[in-house]
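Nothing in this text is a laboratory measurement; each read-out follows from the coordinates by a stated rule. Just so it is clear, the model here is predicted, and its values are computed rather than measured. Cβ atoms are built from the backbone, for glycine too; each structure is taken alone.
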Structure P
Amino acid sequence: MPDLAAACRLALMECLGVRAGETVLVVTDTEMQPIGDAFFAAARELQAEVALITMIPRDNHGQEPPSAVAAAMGKSRVAVLATSRSLSHTRARREANAAGARIASLPGATADMLERTLSVDYKELAAVCEEYAALLTDGREVHLTTAAGTDLTFSIAGRKGHPDTGLYTRPGSFGNLPAGEAYVAPVEGTARGFLVIDGALAGIGILEKPLHIKVEEGRAVAVDGGREARLIEEIFAKYGPASRNIAELGIGLNPLARLTGNVLEDEKVRGTVHVALGDNSTFGGNVEAPSHLDGILLRPRLEIDGRHIL
């Protein structure tokens with residue numbers, strides 16, 4: 001039976017390629033301390049020069065860490081970001097990658113999730129992720145629909161598709177664990193139509209009722225859907241117009257992931273699509289915001305340049 005210690009060792013050895021003597025930084029917060037501790041112990045067992053920083057949880061996904069944490073990330077060869085709020089879409093992460101760090105981000109990861117999903121065949125997963133990323137890179141116009149009511153169009157012309165393969169062994173490489181998606185930043189201002197999030201939403205979990213979002217000129221302009229709609233409107237009010245940006249199209253490709261209400265795993269579920277709102281500056285877009293919210297769409301039909309992709 002897999003256990004957390006084995007999952008952490010696998011992540012460090014196979015996904016990040018940690019070697020004895022390498023400088024490894026584990027960043028965690030008070031809500032994720034057991035996961036951070038497990039990665040620290042695994043890195044120590046591998047004889048890495050490992051350090052652990054525990055910080056106060058951020059208020060929202062995409063909010064910058066304290067400056068001392070950002071500085072430590074930039075001086076590490078490997079960084080494991082085991083935090084309750086995602087540091088993926090931050091300047092600190094981007095600058096650490098630019099300095100050559102290999103980074104895995106695990107926002108909100110649980111022991112059960114890591115034990116179940118990290119034993120995927122990474123060679124096979126990487127091939128699938130790269131195939132879909134190439135389709136996104138080569139594509140121009142996207143049409144996304146679902147039975148729940150999504151009918152959204154936008155441009156991805158000139159934007160690069162990114163594969164999240166789980167293999168982050170090259171200097172400057174980055175991705176999530178668990179891995180398994182291909183994603184792209186839509187061209188700002190081009191999205192229009194209706195987005196219905198019927199699976200789950202970052203920061204909220206599995207939805208009690210679908211969120212209906214009207215999209216005009218690349219931004220969410222109206223939200224309907226009860227309690228969850230009020231919560232997302234509060235985020236828009238707090239973080240400003242940039243948080244309304246249609247920031248990402250992602251395709252879930254991990255066969256071991258399942259819908260649990262934890263967006264880190266939910267967005268990797270094979271056969272789903274996710275659309276994010278807010279920041280896209282860290283993967284090819286032009287909008288910087290202290291918020292990045294992924295919404296999971298179930299049973300989607302995805303067309304790129306008229307070709308049925310999913």
Structure Q
Amino acid sequence: MDGFEARELRYFVTVAEELNFSRAAERLGMAQPPLSRAIRQMERRLGADLFHRDTRHVALTDLGRTMLDEARFALDVLTAVTRRARRAAHSTPTLVVTAKPGIATGMLRRVVDAYAASPGAARVEITVGGYREQADMVRDGRADVALLGSYFDARGLDVEPLTTERRVAALPAGHPLTRRGELRCRDLRGEPVPQWPRSTPAERAYWSGRDRDMARPPSGAPDAGADVSGPAVSDPGQLIEVVALGQAVALIPESVADGNPRADVVYRPVTDATPYTIAVAWSEHSRAHHVARFVTTATSLYLARNVAS
């Protein structure tokens with residue numbers, strides 16, 4: 001069977017996202033009948049259905065759900081190749097690096113300064129993104145290198161950890177758990193936990209302290225896969241506020257706690273929580289010399305600092 005063309009993958013992804021052929025056709029700027037025929041041709045070539053269809057609903061099959069992730073990844077790779085090629089075609093090479101606001105941007109600035117001081121360094125453009133954007137920016141070519149903080153999806157990326165720190169529980173003042181000097185992850189079970197936008201089950205497990213349980217056989221932790229609930233948040237400042245209001249408890253990096261001393265929030269170490277890691281990440285397909293030099297600068301700067309400390 002011949003591989004699918006990028007056009008076919010875009011058709012499939014759009015229908016999978018809309019779960020409605022009329023809306024998908026409108027989004028693609030085409031008529032519905034040729035879109036339906038294209039999807040049917042893809043299914044005939046696969047020998048299996050990508051969608052369940054009836055007169056009122058369209059739903060992905062198991063194969064369709066699997067293919068959706070792969071198709072998105074393939075389209076990201078194609079887009080990334082184009083974006084990076086355009087940057088490389090410029091007379092002055094440009095390296096686009098990204099991080100989210102906070103600890104990571106401070107680290108990124110130090111790496112950029114050290115890299116820029118080296119002979120033959122490319123011009124560096126820094127892009128500050130929001131929560132969860134950085135890994136996608138590298139995958140789809142908007143950025144060449146990112147500093148990522150836990151939890152992140154490393155699919156399609158090469159990753160090198162730079163720093164780690166312990167996580168602590170942020171508790172509203174007066175909460176019963178504040179009477180203890182230190183906690184364990186199981187002490188937080190049943191508590192509402194702040195919810196980040198578009199978070200995956202693995203991310204929710206990490207931020208609620210259940211990620212170690214999810215790695216064990218289900219018989220060892222029957223509630224490991226149970227979902228958690230809590231108020232929606234979009235940045236660390238909002239997270240601290242919902243804790244202060246008594247709406248949630250949170251597991252956060254110790255440096256965030258150090259930067260937010262408050263009378264209405266109490267911080268306690270959580271001895272068995274997996275640490276918070278900041279890593280440098282780049283496309284696993286990258287062979288660019290400037291990317292390699294930037295990564296080497298980052299690892300030399302931070303891994304040497306960790307050994308010294």
*Given a value of -13000 for helix-only ellipticity at 222 nm (-39500 (n - 2.57) for each DSSP H run of 4 or more, over all residues; to 500), point me to the structure among P, Q it was derived from.*
Q
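Comparing relative contact order in percent (Cα under 8 Å, 6 or more apart) across structures P, Q, which is largest? Could you put the intermediate results ahead of the total?
Values: P: 16; Q: 20.
Sorting by relative contact order in percent (Cα under 8 Å, 6 or more apart) in descending order puts Q first.
Could you figure out which one of P, Q the value 36, 58, 6 for P(r) over Cα pairs in 20 Å bins from 0, in percent was computed from? List each step's numbers first, then the result.
Working: P: 36, 58, 6; Q: 27, 49, 23, 0.
It was calculated from structure P.
Quick check for you: by mean count of other Cβ atoms within 10 Å over residues 234-241, which of P, Q is greatest? Please report the intermediate quantities before stating the final value.
Numbers: P: 14.0; Q: 16.9.
When mean count of other Cβ atoms within 10 Å over residues 234-241 is computed for each of P, Q, structure Q gives the biggest number.
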*When distance in nm of label points 7 Å out along Cα→Cβ at positions 82 and 194 is computed for each of P, Q, the largest belongs to*: P
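Quick check: 116 is what I get for volume of the Cα convex hull per residue in Å³, for residues 42-121 alone, calculated from one of P, Q. Which structure matches? Walk me through the numbers before you get to the answer.
On the way: P: 116; Q: 178.
Going through each structure in turn, the value belongs to P.
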